Structure P
Amino acid sequence: MASSSDASQHQDPLRRLESLVARLRDPDQGCPWDLEQTHQSLTPYVLEEAHEVADAIRHGDDEHLREELGDLLLQVVLHARIAGERSRFDLNDVARGISEKLIRRHPHVFAEAKASDSAAVRISWDAIKASERAEAKGSTNSASPLSDQLADKVRGQPALAGAMTISRKAAQAGFEWDAMDGVWDKVNEELEELRQAVASGDRAHAQEELGDVLFTLVNVARWCAISPEEGLAGTNQRFLDRFSRVETALGGDLRGHSIDELETLWQQAKQAIRQESEHQPG
C-alpha cells in the first residue's frame, strides 16, 4: 500500500505543498515547531524570505531565486493554512482575491478602457486603488486624502521604501523644491541639527534627527533617479568584501591592531577589488 507521502508526489505541485503544510500542522502527527506558529510569530520569516528573494534578484542568481521564491511561497501557504484553521480564509481565497484585483486594476486588458503607455497604466492603477480604498472606508470626504492614502500605503513597507513612496507622492502633489540646490541645503541643515542633537546627549532627539537626515537623503536619491535601497545594499556588500580581506590578512583576528594599520589594509583591499573588477571579462 502506498504511503501518503508517495501519493502526494503525484499531486499538482502547489496542491502537494498545501498537503505537506497541512501535515506539518496536523494536531496529532504534525511538527511541534510548525504547530506553535502564528501569523505574528511567522512575520520575521516573511520579511527575511522577501529580502532573500530581493538579494537573489540583485545578484542575478536564477537558481537561488527559484529556491528563495519557494521559501516565500511556503510562507504564503503557511499563513493561508493558519487562517483556514480558524475559518477565516484559505489559499483559494488568496488566489481568487488577487485574480479579481488584477482584472479590476487592468481595465485596459480585461475591459474596454484604453492605456497608450505605462504612465497611463500607472495613473489608472492609482485612481482605481484610491477608489477601492475610499469605498472600503465608506467615505471620500477626508480633509487630507493624500496623507490618508500614504499612511495606508507605507504601513507595511520598510522605512526606506516608505520614505521614497512618501517623497515621490508629495512631490507629485506639488510639495517639492524648485531645484537640486534646495535639496542639498536641506541635507546640510538636517546634518547640523543631527550634530547638535548628538552633542546634547539626548538620544531620542538624536534618533529623530537621524531620521530627518535619512529622509532628506532619500529625496536626493529621488532627484537623481537612483535607488537608496540598492545603493545601501551595494555598500553593505562592498563593505563585507573589503572587511573579509582585512580579516584574512590578519589571520581572522583584528584585535591588537591600530586603526592606521586597519585603514591601510582596508585601502589595499579596496584597490585589489577594483583591479580585479577591471580585469573581469565583459
Structure Q
Amino acid sequence: MIFVSSSCVKNIKIKDSVEELALNGFQNIELSGGTKKYDNFELDLLELKDKYNLNYQCHNYFPPPQNDFVLNLASLNDDTFNTSFNHLKKAITLSELLGSKKLGFHAGFFIDIKVSEIGKKISKNILFNEEKSITRFCEAFKILKKINNSVSLFIENNVFSKTNLETYIGEKPFMMTNFSEYKSLKEKIDFQLLLDLAHLKVSSTSLGLDWETEFENMISESNYIHISNNDGFHDLNNELKKSSNLIEMVRQVDTTDKDFTLEIYDGMYAIKTSYEILEEATQ
C-alpha cells in the first residue's frame, strides 16, 4: 500500500490538507506535521474518512501540538521528555480513533534541538550521556508500547546530514542513523523499524557507509518505509525519478507486505508522478 504524507501539501488546517489529497485521488494518507491545532479536528478527519473512503496513519508531530516543540524521547531534559512522552500517548489514542494500525516517530537525539533548527543546521551543544539517553528512550518506549495493542509503534531512523557532521565532528548527536545502530537498539527493545530511505541515503554519505549495503540490510527489516529523493548530502524531499538508482534498488525488493509513504515537497504534479513511479516499481 502506498500512502502520501499530509506534509506534502502546505495548509494550516489538517482537514484542508487531507481533502486536497483526497480530491487528487489519494485514499491512503499519512497524517504528519506542519498544520496547526484547532477544535474538533478529529471530527473533521472522521468525516473525511467516511466521505472519501480514506485510510490513515499517524506520524511524529501528529496530532498537531498546542505549541511547537521538538519530539525527543531520549532527552535528559525533563520538560522536553515529558512533552514528547505525553504527545505520543495522545498520538496512540488518536490512531485508535482513526482506525490507524501504525504509528511512527523518530528515534531520539542526544541533544536538545531548537524548534527553529528542525531539518536544518543544528547549533553546537554539549551532548547528553548517550547511555542514559538510550536507557530513558527504551524505558519510555516499553511503557508506550503497552498502552494499546491495536496500534503498532515504529521507530524511524534519523538523518545525519553533511552540515551537521561538520558541526559535530567525531561526535554522535542522533540515535539510530544506520544499520549497526539499528541492530544495537534492537538488542535493547523489541520494536519495528520505520525506514526512511532518504534519511538513510544522507546518513550513509555522511558516515562513509555504502548506501546500497545499508539499503539492503535495513529494508529487509522493515515493512513501513518513507521514500523521497535527494542529493545524498541533504534531506530535500525531492520527487522520485524513474531512472534513479533508488527506484532500481526498490525494484529488486519483494515489497508484497511493505507500506510506503511518499514525502515529496515538489508540488502536486511531482507527488502524482512519484506515486505512479513507485506503484510501478513495487508491482
Structure R
Amino acid sequence: MNEINVLNHAADNIRILAAAAVEKAKSGHPGGSMSSTDILTTLFFKVMKHSPEKWSRDGKDNDMFFLSAGHMTPVLYSVMARSGYFPVSELASFRKCGSRLQGHPSVRKGMPGIYEAAGSLGQGLSVALGAALAKKANKDPHFVYTLLGDGESQEGQVWEAAMFGAQHKVDNIIAMTDWNGQQIDGTVDSVMSLGDLQGKWEKFGWTVIVANGHDFGSIENAFKSAQGESGKGKPVMILFKTEMGHGVDFMAGTCEWHGKAPSPELCEKGLAQLEETLGDF
C-alpha cells in the first residue's frame, strides 16, 4: 500500500471516530471536523514531530499544535487518540460531565497534547504566536502549528495577531485556515465576506501558500514549502481549500452540520460511506 493510500485509510478512520463520538454525545461539531480531517491526519501522522511519551505543557522537544477553531474537537481528539495520547475507548466520554474530552479543549484535567484551552473563536493564533516566540527565545528548533476556521477569521483578534506575527518576524509558526466557505449561520460570503483572503494575509506580511485540503500530495507539499520558509523572517499561513462535511454526502457543502449531531440512523448511513479500517470504537 502506498503512502497516499495509507493516509486515505487513516483519514477515513479518523472521520469514523469523529462522527461516532458526536453521535454518542448527541452534540458536537461534525462539519468542520470532517473538512479538516485530511489536514490534521497528514499533520499528526506525517509532518509534525511529536511524542505522547515526551509531552509536556511547555512544548519542549516537540512541535506544538493549537486548535484555534476550538469547536472542532471531534477530529482533534480522534487524531490524538490514534497518535497515542489517550486510549481510543475514551472517545466514548466526549462531552460528558467530568470527562477530559470537553466540547472545547480544556487543560483543567491535564489532558496530554492540549497546551491551552480554546473557547471563543479568534484567540488561538495569539496563543500560538506566543508559544512560537518562546521557542525562538529558548533556541528550540521545533515548529508551532495552529488551525483556524474561515468563519473564525472574521474576528478582529485574528488580524491583531497577524500584525504582531509579522512585526516580530515569527518565522517558526505555520498557521492554517480550514477554508470551507461555511459557518454556523450560512456561507462565509453571506454572513461577512472575507474578500481576497490570500491577499489580506499577504498584505499583513505573511507568506501565503494555497493548497487543496483534500489532496494528500497537495497537503504534504504545502507543509514542506511552509517549513522551508523557516528562518526567512515571515510567518506562514496555509489556506487549505476544503469542503464542509467532506466524506459524508448529506453533510458535504452545507452549514447544516456545523454544530448538529446526526441521529443514530444518519450516523450509520454516513459511516457506511467510509472505509472502516480498525473497528475498535
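Rule-based calculations on the coordinates, nothing more; no lab input. Keep in mind it's a predicted model, so treat the numbers as computed, not measured. Cβ atoms are built from the backbone, for glycine too; each structure is taken alone.
Taking mean count of other Cβ atoms within 10 Å over residues 166-173 as the measure, the highest value among P, Q, R is held by R. Largest in mean count of other Cβ atoms within 10 Å over residues 22-29 among the labelled structures P, Q, R is structure R. Have a look at P, Q, R and say which one yields 2.6 for distance in nm of label points 7 Å out along Cα→Cβ at positions 190 and 206, as calculated. Attributed to the structure labelled R. With relative contact order in percent (Cα under 8 Å, 6 or more apart) computed over the structures P, Q, R, the top value is the one for R, the highest of the group.
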